[in-house]
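Next up: some structures, all given as structure tokens.
Any read-out appearing in this document is the output of simple, stated calculations on the displayed coordinates, not a laboratory observation. Every value quoted in this text rests on a predicted model; they were computed, and no experiment measured them. Cβ atoms are built from the backbone, for glycine too; each structure is taken alone.
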Structure P
Amino acid sequence: MKKFLTLIACVATAFAVSAAPQAVDFDKLPKNSQEFVQKNFPNEKIKSVEMDRQSSWDKYTVYFNSGNQVSFEGGSGDCSQIIMKNGSIPATALPSKVRNYVAGKYPSQNITMWETTSDGYKIGLSDRTMIDFDKDGNFVKMAK
């Protein structure tokens, strides 16, 4: 029984270690992820890049010295989340319909969070308002 418990502990530790994010070089990101960062965050200094292996997918996260971060799906390299600790998400990083809606309805607010969801997009404004959009960029709902 003692050997069995030791084996279980070793297996659990192995899974925990393999599931922990690993530091990777920027050039290990998918090409379109690299291009997204270079286009939308040209003045940001990269602090680190991590690859997080989940059960069925990988996720890359680029951390900037400013505290801002951007995440990508490992397979496609598509942007899945942007979190801004300082400043606003660059307009070039957002779908135009989403950007135009926010500019028209909330002109004094910065967009500080953007993420893809199974239904479309979710954004967060600097006043903590959360807005959901469908996959076509149409407004769905807002919550404060």
Structure Q
Amino acid sequence: MKTKLINEDAMSRILLELDGWQGKLTWPLVGKMVAQIIGVPSISRHTLLSYPQLVQAVRARKAELKSAKATNSAYSVDYTLEAALSEVEKLKAQVARLERERELYVEQFARWQYNLYMMPNVDMVALNKQLNKPLPRSNRARR
């Protein structure tokens, strides 16, 4: 069984770092950044490519950086404005990534729904009733 180096928490930190990435974006640079985040000496490109969410995020960010470079040829001298624009670009990249992820979840839900509907002996009314039950109350007393 393959060892999983990047857990869910590390993946979210990596994706946030990618959202704010400026400058040249290469797999060796991504590998150094990921290794630093997960606390290992190095990580290979092959290992990075085994995480589809990471691959998709890197490719999308590369495309965004390429298009931003083509449109952003004017040089700004105001450093406050540059910092604000940088933050706006980071937030735009994060929104774009989250929208792509949401679309994938919507597609997955539709696929699951269709496959359940096509399964024999599945009572969709009972399934819908069970899935729409509210969560049980949590009784966590503060100490």
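What the table shows:
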{"item": "Structure responsible for 0.10, with FRET efficiency 1/(1 + (r/R0)^6) of positions 36 and 124 (r between Cβ atoms, R0 = 35 Å, to 0.05) calculated and labels P, Q on offer", "result": "Q"}
{"item": "Highest-scoring label, criterion being relative contact order in percent (Cα under 8 Å, 6 or more apart), among P, Q", "result": "Q"}
{"item": "Label whose coordinates, when helix-only ellipticity at 222 nm (-39500 (n - 2.57) for each DSSP H run of 4 or more, over all residues; to 500) is calculated, return -8500 (choices P, Q)", "result": "P"}
